[in-house]
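Participant: Next come the structures, one after another.
Only the coordinates and a few stated rules stand behind these numbers; no lab work does. Bear in mind the structure is a predicted one, so any value in this text is a computation, not a measurement. Cβ atoms are built from the backbone, for glycine too; each structure is taken alone.
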Structure I
């Protein structure tokens, strides 16, 4: 079953509407993050694409990530609840809900506006070259997982 296409305007709108349905007090159905931390956590996927704030994994680490995590992250298989996350994705301390919400929405809009052709065969931070389907699955599945975690 193919995942919804995050590069399509209607799906981007749906995801943004789900984000806008959150409030700072929205409780998670599972996990330890609050809503603001979850939004910041979801932005890390986009930081790895658009920002230079996370160190590039060395050759050996990237080989390990490709071998053990790439399929989990880029396939259509949903994430399990309470799955362990990478160090860059761990959120500690308080986050500003409105700032994190707008930041994530801006990343989603930027990605949609660039379009799937921009990402086809583009090198990812951790997994090497990805095709359009892999990029879509990585973006959409992560957002869907965490928005579902918060009931939106």
Structure II
């Protein structure tokens, strides 16, 4: 299971819609819990693919990943996963996604149809890297502190 705030999920959706008809991508920052992951914030990244390839592939350059990891570390967070969009395709991992994923991380995929988010789903790769399994995506509201 992966837990994410409604605000962070809305940011992912806005990023996916604003980059349409190209794939967007970014990092999910939070913490690994005993049996789940918790996302505290997202770290949007520009898709480094060449123009023609951006419609169905994304690329995170190593320096961008490192920048995201350093940002997370400065906030006592970890990279717990990645997100990207599938313009005019289902929110399901492709064979390419399977070949380039790493076990333990969550992969949030946003289906964007005609510029509007149609579905958001999350996936984990099996440890033998043979397939993805859909994981529960639990949306929670951020904690609100009350001043006394």
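Participant: Taking Cα extents along the principal axes in Å, for residues 45-116 alone from the coordinates of each of I, II, which one would give 37, 25, 25?
Facilitator: Values: I: 36, 33, 27; II: 37, 25, 25.
Corresponding structure: II.
Participant: On distance in nm of label points 7 Å out along Cα→Cβ at positions 93 and 109, which of the structures labelled I, II is highest?
Facilitator: Sorting by distance in nm of label points 7 Å out along Cα→Cβ at positions 93 and 109 in descending order puts I first.
Participant: Looking at structures I, II, which one was helix-only ellipticity at 222 nm (-39500 (n - 2.57) for each DSSP H run of 4 or more, over all residues; to 500) calculated from, given that it came out as -6500?
Facilitator: On the way: I: -17000; II: -6500.
The structure behind it is II.
Participant: I've got another one for you. Between structures I, II, where is relative contact order in percent (Cα under 8 Å, 6 or more apart) highest?
Facilitator: I
Participant: Looking at structures I, II, which one was Cα Rg over 2.2 N^0.38 Å, for residues 5-84 alone calculated from, given that it came out as 1.11?
Facilitator: The read-out was computed on structure II.
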